[in-house]
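Values in this text are rule-based calculations from the coordinates and carry no lab data. Remember, it's a predicted structure, so these values are computed and weren't measured experimentally. Cβ atoms are built from the backbone, for glycine too; each structure is taken alone.
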Structure P
């Protein structure tokens, strides 16, 4: 078996390489996001460069989650190439250490980073993203054009209540749909006749009703009237609102299971929540697959040449795996494929592919 000292040395090389690539990626993400936010919000009331920089910093962890598999791939390739260039892997082979033994520390590092990313990084990223959205909404106010994180399409919600049906159009959705910004409500009576149009700055869901602030009510038989607070009762529950308006990516890993149970108990589909939970659970295996793919294109580089071609092959394989993950996400998110199957299949296929290639090259 590989000695503890050598295993620790190899693991340290992989940790440094992966974290270096990941840190560099986060810095690039922050820089470009800051520049875009600066450009879009420079004319907003209350604008400050420091405030925009902080908002962008809060947004980085959520975006960086998507970069972690590629950081693992490129970091592992760099670590393998460094070990090969310094002939350290050659010495290890001469000492009777097999490829599986010096890949094992890299796999342990990948699985550990994946577990940390799921259990610790994801909850922090979700919380910081919510804070960033709050600060950005406060900065941009009603002007959706200044908010690059706002959806390109408005949020629509049709509901029923004791006073009749109403249709809500909002330009911004916060707090998993429990808070709407810059909204217009078309209200109808129990017979389906138009009652009033209500324009409000904000609406907050509380105890079976929407509480609108700074509302302007227009109706056919009354003059327009402004209300500091205006209430619209609804039969909707917070679970139904979250299912309709929230995005699973903004929910902490530790809260996803409760969201799944609440949605199921309410008789609502929970495909999106279940898929996100399973994908976070499968992340350690996905990162391990990236390490195996990196090993297939890096270990024999300095023995057989063709450095550029082999590295390009590794990058292409990682990109193909990413495409497979996104396709599986789309299929699992709408229930066409079982969410657990959609989440775990790409990681399992990538791991088996890397394992098979290494087995053929090294032991075949």
Structure Q
């Protein structure tokens, strides 16, 4: 750890949770004559960068702050610097600094922005300061439940990059996703709980927690589905159920295991070609008592991209027509040069433009890039 980063960490580690940015600002002013320090957090919809303190939101795609956020590199423009505030691929926003002499000075401060991202992540569960500040409108209660449940919005490792997004971001109900990695495998779950409002979010919460509990018990992917199925059936007796797509990738081999429980669709983008994977359709979790689930396997190749997409994307309605598979296929191909978070943001942005506003049904998109086996 460099000396400036060490001092920055020392300045904020014991700071009150609401003063992390102020402590960084004080340090930058003392050591680098930077008089303006502002944290711009990305909002729930990935559509605005919102100042932690009072100020104007940044929405223009070509703005330097957005270019910094999108490309994840420091950016210098007219005496102002922008630094990505990110950790392990999780993008929280941008740190705006002024005055900055040149790009070289900015690069030397990048680690401080990363340290700030780690500290915000450490305190976020125990304060509302950062959650409240990144909202452009009030979340519904169901959406509050869903966002609290998520593991994050993006994750990077040498072997993969992963991202997911929910829509309508401020009013999502039963659609969600989950993931975990331990250095040997990465697991993902794309979940669609039936129903409306808080009832749907509670059903999805039960499914997510049941799947996590089974996964942490070290059982196979099929048994994870079976245990979650039992938990949901015992609660709702088949009156409510959850469509789920479970994936597990062996990080040493790239072998993909799949359980399709009435699930969102799995789409593979390989060598520029889009293909919907033909999976064995099995019963949704909780529909019947004692369902036995089977796994399927696919061997991934380096540079493969996987999309897990809920029905709310395909079935989104515009003016007397659905979004449909053709429009989705076109958008998936266009995302090829994008990082996973930018890909899911672009797909759902195109979907909102198609319906000319917020979606009336939930939609979830998860994107995973496979780079190759991990040593």
Just checking, which of P, Q has the largest value of mean count of other Cβ atoms within 10 Å over residues 178-185? P
P, Q: which one has Rg and Dmax of the Cα atoms in Å, as calculated, at 21.4, 66? Q
State the single structure among P, Q that was used to calculate helix-only ellipticity at 222 nm (-39500 (n - 2.57) for each DSSP H run of 4 or more, over all residues; to 500), giving -11000. Q
Assign the value 4.8, calculated as distance in nm of label points 7 Å out along Cα→Cβ at positions 74 and 186, to the correct structure from P, Q. P
Identity of the structure behind 2, 9, 15, 16, 13, 10, 8, 6, 5, 4, 4, 3, 2, 2, 1, 0, 0, 0 (criterion: P(r) over Cα pairs in 5 Å bins from 0, in percent, for residues 98-233 alone, calculated), options P, Q: P
